[in-house]
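Please treat every number below as a calculation from the coordinates, not as lab data. Given the structure is predicted, the values throughout are model-derived calculations rather than measurements. Cβ atoms are built from the backbone, for glycine too; each structure is taken alone.
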Structure 1
Amino acid sequence: MQSNLFALFTEPLNRSGMDYFVTGSVAAIVYGEPRFTNDIDIVVNLKQADLPALAKVFDQDTYYLPPLEVLQTEFNRPNRGHFNIIHMETMFKCDAYCAGDDILHGWAFENKRAINFMGSQIMLALPEYVIIRKLEFYQEGSSPKHLTDIEAILKNSVELIDFEFLESEIRTRNLSTLWDTKFDNANH
């Protein structure tokens, strides 16, 4: 069995040439501190022609992939299109998000970086993107793991963060009160 469960999803995407980046808990681990996660969050910049190709990238003998009709429905959402891919042997899950019309996704695709993670190359979202999304998810659901991840990113990767961009996006997205309340005096 493969010890890098994340590579079960990133390596097929790398081979396919599809444009993607890793975010969520895996990005928080890279920029912050190690923690347990039972999935990987990936944003994929899908084109219409990529939808049927996903079944070749994630073959049905190895992966669960939703039917083409479900992929089409999620692809057609202007934002928040989402589907799961599951590696059946390990039951490890990928939360795949469609890029859609989201301006921040566009910025993240333009600025993603290739890194070596656990012996495999992955395309990774920048910390500003991860922080903004975690603030949004915290605002929606109040899960403390998002705040813990942000704290760890600010502690361990502060030198990588463009605070001018980050705080501008925070204001644009009406997250200033949350940011100021939870992260006043952030290390910048």
Structure 2
Amino acid sequence: MKWMWRILGALSALAVICVSGLWLYGLRPGHGRNSATVEINRPAADVWRYMTTDELTKKWVSGLEEIRHMTPGVTGAGEKLHLVESYEGERYPMEMTIERVNAPRELAFLIVSVGDPSNSFTERGSYQLEERDGKTRVTLSAQTDYHGLLPRLMEPIITKQADAKLAGDLARLKELAEAEPPLTRPN
């Protein structure tokens, strides 16, 4: 019977160490920060379409199922959208507010999760497009703050998965934009 208590004690200690490690790592500078960059062999105006046309956006943002405009007549800064993304069979509704637009160079946004407050987050980010010699460098930078206990604890894992998702999404954007002929002349 002593061996059983020792095993349970060791497993409990291991669990405490793992949880403590995640919690401490979640306090590191830059926690919740994501960034990804891709160079696309197309002018910025051609790439911009993929960020501002709902059907094109759904093609390159993995898991994005729904985009609904909540502020009819408002485009650009101040526009609000309802988004739904799916991962592993779960649907995640969000509200997005466009904060700043400088077409075709910058699109800044704020995303707030909708639903279960114990799994909520707020993300502020932007897409930056820099054109040079007919090629466009697209950079997505975002800062996400998690509000529930479990998401805050799991932030290091979530952030790593989000980095991989962003890299995959931008690779898909590159593939789609370069697959069609240029629509505009390079600047």
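Identify the structure, out of 1, 2, from whose coordinates helix-only ellipticity at 222 nm (-39500 (n - 2.57) for each DSSP H run of 4 or more, over all residues; to 500) was calculated to give -14000.
1
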Report task. Supply the structure label, taken from 1, 2, corresponding to mean count of other Cβ atoms within 10 Å over residues 70-77 with the calculated value 10.9. Result -> 2
Requested in this report: Output the label of whichever structure in 1, 2 has the greatest value of relative contact order in percent (Cα under 8 Å, 6 or more apart).
Outcome: 2
Query raised in the report: Can you tell which of 1, 2 yields 0.95 when FRET efficiency 1/(1 + (r/R0)^6) of positions 54 and 174 (r between Cβ atoms, R0 = 35 Å, to 0.05) is derived from it?
Result: 2
Report summary line: Computing Rg and Dmax of the Cα atoms in Å for each of 1, 2, the value 20.3, 78 comes from structure 2
